[in-house]
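Participant: Structures for review follow.
Where a number appears in this text, it was derived from the coordinates with a stated rule and is not lab data. Not measured: the values here are computed from a predicted model. Cβ atoms are built from the backbone, for glycine too; each structure is taken alone.
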Structure P
Amino acid sequence: METPTVTMEVRLVADRTAIIDIKGDVTAACEPVLMSAYEAAGGAHAARLVLNFNELGYMNSSGIGQLVTLLVRANRQHQRLGAYGLSEHYRQIFELTRLDEAISIFDDESSALAAPQS
């Protein structure tokens with residue numbers, strides 16, 4: 001099995017919102033790291049999760065699949081997902097895969113946190 005080359009640090013902020021800082025590569029190997037970060041973010045207790053992609057190295061189709069898995073989990077718990085820090089390349093991928101319809105995309109952290117949660 002491939003070794004994950006990613007770290008994800010969780011920051012809990014006001015209003016039951018957690019930010020997951022992603023550093024490195026998002027691939028199939030990141031599943032245990034991503035799910036651990038989800039649990040550290042409060043799992044079902046967080047109202048909103050925001051993914052920070054500022055330090056993303058690389059993301060492949062398997063990594064997109066991991067984000068879809070996270071999205072399904074979050075939807076089951078009626079949680080909102082947001083993201084910021086995506087390069088233009090990855091923004092286009094989110095648009096092509098229609099992930100941008102399920103995961104709100106923001107320019108920066110302050111925009112993501114200022115957005116309404118509903």
Structure Q
Amino acid sequence: MSTAGRQAAPTGSGESEMLARRVADVAEGKGASDLVALDVRSLVGYTDFLVICSARNERQAKAIHDEVREKLKGEGRRPAREEGVGEARWILLDYLDCVLHIFTPAERERYRLETLWGEAETLDLGAPRAG
């Protein structure tokens with residue numbers, strides 16, 4: 001499902017990192033596992049961070065999607081685009097400066113985004129998070 005008519009709130013460089021941390025924090029709070037945040041600012045022009053996580057199954061992937069979407073909506077942020085919600089094996093939430101990828105285990109193994117973006121710096125998600 002695409003939500004092309006909506007705009008995400010613009011962010012600066014430091015704000016995009018805070019956004020990535022917030023997205024990861026909310027996803028983790030809903031049970032997401034194997035969280036990775038890749039800093040792709042020096043590699044691509046369409047986003048600053050890719051946050052990648054796993055869900056046990058399609059139901060949990062949808063629950064993570066719903067939680068991130070609702071929490072960020074409550075903070076004044078709406079995704080510019082959403083994909084994969086119907087099948088819920090690979091869900092993408094695009095907040096422009098941060099893109100969240102929620103995978104079921106088989107889909108994560110199939111697409112291996114961490115390998116594709118292997119030259120990207122990894123954001124330490126153990127550091128303090130905003131919000």
Structure R
Amino acid sequence: MTITHIDVVSLPVSDQERARDFYVDVLGFALVRQNEMGPAQQWIQVAPKGGQASITLVTWFDTMPAGSLQGLVLHTDDIDTEVAALTERGVAIPDGVQSAPWGRYAVFADPDGNRLVLQGRPRA
């Protein structure tokens with residue numbers, strides 16, 4: 001096998017531009033590409049700055065309704081600072097930072113209800 005990494009994950013949204021603004025302006029992702037694909041469709045691809053994998057914000061998969069993605073895990077080296085910044089930007093993190101044997105994490109949703117997990121390292 002010559003598969004080397006995950007390249008793009010499709011994330012179902014109802015409004016691509018609203019989702020783009022959330023991922024770029026709120027989460028701080030880079031806009032990798034935005035191209036027209038046809039009537040009322042765009043290829044909008046975002047990625048964490050310096051990350052290898054990216055996300056495309058999709059509206060065209062009938063079997064993936066907006067908000068149906070659960071458990072996409074994002075990594076940060078400083079979860080407390082990131083959670084504070086997200087909260088300041090209006091992101092609801094109802095359970096705050098949780099601890100588990102494998103690390104610390106916080107769960108939040110994008111504007112469509114896709115649930116994301118922000119994961120950090122365990123406390124020393």
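Participant: Looking at structures P, Q, R, which one was distance in nm of label points 7 Å out along Cα→Cβ at positions 42 and 58 calculated from, given that it came out as 4.1?
Facilitator: Numbers: P: 3.5; Q: 4.1; R: 1.9.
The read-out was computed on structure Q.
Participant: So if we calculate mean count of other Cβ atoms within 10 Å over residues 50-57 for every structure here (P, Q, R), which label has the highest result?
Facilitator: On the way: P: 18.5; Q: 21.6; R: 16.0.
That would be structure Q.
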